[in-house]
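Chemist: What follows is a group of structures, each given as structure tokens.
Nothing in this text is a laboratory measurement; each read-out follows from the coordinates by a stated rule. Everything numeric here is computed off the predicted structure, so don't read it as measured data. Cβ atoms are built from the backbone, for glycine too; each structure is taken alone.
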Structure I
Amino acid sequence: MTLQKRLADIVGGANVLTEAADTKPYTVDWRKQYAAPAECVVRPASTQELAQVVALCARENVAVVPQGGNTGLVGGSVPTGARREIVLALGRMNRIRELDRLNDTVTVEAGCVLATVQRAALEAGRLFPLSLAAEGSCQIGGNLSTNAGGVNVLRYGTAREQVLGLEVVLPDGRVWNGLRGLRKDNTGYDLKQLFLGAEGTLGVITAAVLRLYPKPSASATAWIALANPGEAVELLAELRERLGERISAFELVSRACLEAVLAHLSDARDPLRAPHPWYVLVELADSGAPEALLERAAGALEEREAVLAQSGEQARALWRIRESIPEAQFTNVKHDISVSISRIPAFVEMAERALVAAFPDAQIFCFGHVGDGNLHYNVGPRHLVDQRDAVSRIVYDAVARLGGSISAEHGLGQLKREAVRRQKSPLELELMRTLKDALDPKGLMNPGKVL
């Protein structure tokens, strides 16, 4: 009996895809930078089915590539083609199992689209704060396996910090049920942390218990002009002193990014009358009357060139600019780096100087989450994609000199698997390999990624 037939006996024939036209959406990454065939695409509907699939693959020595919404940017969710592989697509595992308002938690399956989780929380009068541009199609399992960040990390933390419990299928097909909604559990190793951010290389996240928060009753959104990134860092410190935890997001946008969006979206408008080199988009949220928050926001922005949204529609227009930046400059050399917040100005200056010296026609598109030190630092024009390694080496060297990270929220995948070896110490790599060998001795879980 063929592998495909045995898989079909588990999940049903309609959920084992083998035709090229059917498998292509699962074997090519979102940016169309990575593509490789798989023996088939398998779509389980439950943890039990998924566990049986993984157990069968373990017996047959077939690698498993877990995939959520396939919205990643580093080739982590598609096959490498280096060995026998199947894609394990989790989109049918999309149930919200429980929402506990008194415990402020929601238990969801890995295939739940992020926007669906957000909506369920809002309908219960709560907030699930993880928010990113792909939230209408990315799935929570992928968010957790890459430790996604997004725009609200400043106030609420990364995906890792939203998780209280996990359910995971291990590489041999056994199921670890750690779905506990406990905020305190000091009984040994915190096993869930092994799988958060591991990009599916240690096991497959199938469900999670997520934290919920009070739903803010007031918000304020402002677009502020700045001369340089140093002013952005200083403004963040000033606003935090004045407004404290009311700051949910603090997004840096360069003029080059804004112009790319204005060219990409025919109906987009420059929020300010005159151009400026840099901007920040600030989101405030609080309980209480909206008028009080708007008054505080206006007071904090006195003597600055800024626009304060006066309606939800105006706020959405400002956020649309920020969320459209990735697609507006789609084809270039992309980086997702982090440094200490105080070192952001030094990084921007150091990296641009070195890039222009090496590539005089380099175009820098810099934007990102200043509030947590994470910048998306992309380099054009298009022809530099052919020199990706040389471009990235310059950027990563600047990151290393400032004690930063080459992957803040996108993961390593295939794109940064080799580059990370220059960034981590031999001991760190040895410890990572020890974990991988202990949990996945056959190397069947998402091979060719991370390590």
Structure II
Amino acid sequence: MAQPGATLLARLAASVGPANTLTAREDVEPYVVDWRGRYRGVARAVVRPASVDEVASVVRICGEHRTPIVPQGGNTSMCGAATPGSDGGAIVLSLSRLNRIRGIDVRNATMTVEAGVTLAQAQAAAAEQRMLFPLSLASEGSCTIGGNLSTNAGGTAVLRFGNARDLVLGVEVVLPDGRLWKGLRELRKDNTGYDLKHLFIGAEGTLGIITAAVLKLYPAPRSRVTALVAVKDADQAVDLLTRMKNALADRLVGFEVMNALSLELSRKHHPGSPDPIPGHPWYVLVQADDPADNPQLGDMVERALAEAIDAGVVDDATIGHSDAQRMQLWSLRENISEAQRREGPNIKHDISVPVSAIPGFLGDSQAALAKAFPGVRFVTFGHLGDGNLHYNLSAPLGEASDRFMEHAPAANRIVHDLVHAAGGSISAEHGIGQLKRDELARYKTDVEMDLMRSIKAALDPHGLMNPGKVL
């Protein structure tokens, strides 16, 4: 237990330095409000260690004082996973100063980075070595590797490279008792017992604090083509996905779907955005990459799209060959989330279903929601290639967004029940956090919940790691 006479804050300040033990209200404020502005908490302090030894020291001190810890990276959580509760008993442990790239092994195609390195910094470091770290998110300039791993982030390249979990070979973790697990293995084959890293990837900081990771790297693409494609509905989009997979194989890296309203909002809040093929109900953004210098890649994409047009699967398409053209097309997709934030509160769903079930799910859910909430507007976009939709609901025209948000519990029940019936997940890539904690218990089986609680109790018996999240 705590040393007699030693206060928690004094010990923390001695461990990381007074300048990195923040207690003034104005200093703490940015760390206790989530990115969406939905959750606001209270913290005893914000502690910013600069090394893994300092992280371990902070965790030990908090354990002796029975003080909860809320780990935080870039504070970009969509589910309130990095926001403290309202009781004021926890500290926020910011990993922003653990921001070193420890090394890049080009011959092994790996990179070892600390948790506070932003995703954009990791991408840039790989690019300097003519390599690719393929995880890609709209928030990559501010989200961090630690946060990406703790939520098992997805993004736009999952179709080709998988989720964050699939891009990690080893992790370094400070356990809830302050011990350090040095699991930074650089092996692609290691069959020596349980693969412990997967306990911490996707656990949202509830089982320990990821302080560093070994990431997989790939050859950087030398040929890239982006196409914006117009289709009539989700059924045609799924047909197009099958066609593009057959035509491009592993060169197909991204396949994003967007309905017309989502692009309308993107352009509204980002003036000057392109509108090359207006007037269609649905759009698909196709990304094709080749690590080889392949001058035929554009022809391959054009030929596949021409065949799809002839077959009645595609209505129109435009292709971006240059970097500037590709960036303009991608900006339409990447600006949707920020546009929705500026537009006002909306009921968000980050769901996944089998790709083949997407058209049926959309038909059933839109019918049920339109009946329950006449005039509701659907802002639907996401990663169709891996079955992940951001299925968001905006207020009917003329209805205040704040008032519409009162329908969130009823809307969630309709959407999540239909997702569950389709064999899907209520959280595809954003995690559980505070937002979906109760929903998780509704859709997981008793056996699954018992297993999760048993793991939590074994590693964190005092419940100090990110309390109130996930479980």
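Chemist: Can you tell which of I, II yields 73, 56, 45 when Cα extents along the principal axes in Å is derived from it?
Modeler: Going label by label, the one that fits is I.
Chemist: Given that FRET efficiency 1/(1 + (r/R0)^6) of positions 358 and 398 (r between Cβ atoms, R0 = 30 Å, to 0.05), derived from a single structure, equals 0.50, which label among I, II identifies that structure?
Modeler: II
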